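Structures incoming, each one as structure tokens.
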Structure P
Amino acid sequence: MSDPLFDAADDAAKPLQAEEREQLIPTYIISRAELNEIEHIGVSDADRWVFSRKRGDVLDTNFLLTLHRRMFREVWRWAGELRTTGRNIGVDPIQIGVQLRQLTDDVQYWIDNATFSPDEIVARFHHKLVWIHPFQNGNGRHARLAADLLAVRLGRPRFTWGSANLVVPAQTRRLYVEALRAADKHDIAPLLTFVRS
């Protein structure tokens, strides 16, 4: 029999593993929809927090951990902690810290040297943060919020991300995942189009 909390919603949402379920803070959650709802509340709270205060430095690894913790602290015991297990996506856990540091250094260089347009810098930052996959869960949402914060820092409006909630509408989520996969192959154009659609 299928377990509604363990099953993936689509090919881009990974199913929960048994040890992940044990790390859930709310014990009443029994379905993926309930998990999505409680996570959405935390993400919305973190969004208000980060955009209603003096912003932290989004290119600081400690701030990226704090942002994730703010997003998921009511849901996951490991919120804000780097992933320690291998996945079918993301870098080897031992490389996460190094890759995050390399990413933040690269982005600062791109900004300082106007290597790309501000939107392209932010899209590349987002893509690489998702590619690193530093956390057990919530990587896409974390990377989108971090990217929006960087966009604002660079004097640009927040991205529209296909003008939809990417957890629910299958068509929008599919376009987003396809754009990320194109960026994996060094074609950033679909992601640049998607983030402002």
Structure Q
Amino acid sequence: MYQHEVLIIFTKNPALGKVKTRLAKTIGDQKALAVYNQLLQLTQKTTATLPYLKIVYYDNFVDENDIWLNNSYSKKLQKKGSLGEKMYDAIDTAFNNKASKVVIIGSDCPEISPKIIIEAFNSLNKFDTVIGPANDGGYYLLGMSKFIPDVFKNKNWSTSTVKHDTISDLKNLNKSIHFLPELTDIDKEADYEKLKKLLN
């Protein structure tokens, strides 16, 4: 039943000065890297026992010896280009490989839970798409039951307009949307304070 339901996890290879750069401006590169490693561990823990085909997409190189165990996660490299081009490629590839549902998440949202991801997949039995809105104007989760290429075009990625523009596109295409609870992505120092409370 589950081998055709695909969970894609977008990550960055954790490297000093390359991750959580907005956060690093106020807390420094070293702390930002530590925060990102915490976020990766939380995402791994959240997804570890989920019954879907799980694929981790790395931004720089595929790491065969990290927290994403090879017997639980497939591993691939993100395509070069904008975030939209990377997501387009990953989701298109999954559907071309006979996925019936595809959900994509990042590794920036410590509040995401197994329950939310399961709700996302289940909602795709009734809805064309599912969105997990982030309170910065983006989204922490996107899912679809069929590939919708337009969602990944003509967006100002990593800005506060992404969620709004994505919803507009889907409505213009007459696609139904299931909305998940709004959560926080960790991008700024205020978000980091929230993360610290979550971890305590």
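Taken together, the values in this text are just the output of simple stated rules run on the coordinates, not laboratory data. Owing to the predicted nature of the structure, the values given are computational and were not obtained by experimental measurement. Cβ atoms are built from the backbone, for glycine too; each structure is taken alone.
Given structures P, Q, which gives the highest value for FRET efficiency 1/(1 + (r/R0)^6) of positions 25 and 105 (r between Cβ atoms, R0 = 41 Å, to 0.05)?
For this comparison of FRET efficiency 1/(1 + (r/R0)^6) of positions 25 and 105 (r between Cβ atoms, R0 = 41 Å, to 0.05), the top structure is Q.
Upon calculation of distance in nm of label points 7 Å out along Cα→Cβ at positions 65 and 129 from the atomic coordinates, which of the structures P, Q produces 4.2?
Source structure for this number: Q.
Let me ask another. For the read-out helix-only ellipticity at 222 nm (-39500 (n - 2.57) for each DSSP H run of 4 or more, over all residues; to 500), a value of -11000 was computed from one structure; give its label from P, Q.
Traced to structure Q.
When relative contact order in percent (Cα under 8 Å, 6 or more apart) is computed for each of P, Q, which one produces 22?
Q
While we're on this one: Out of P, Q, which structure matches 3.5 when distance in nm of label points 7 Å out along Cα→Cβ at positions 33 and 121 is calculated?
Attributed to the structure labelled Q.
Tell me which of P, Q gives 38, 26, 17 when you compute Cα extents along the principal axes in Å, for residues 73-152 alone.
Clearly, the read-out refers to P.
For distance in nm of label points 7 Å out along Cα→Cβ at positions 57 and 81, which of P, Q scores largest?
The structure with the largest value is P.
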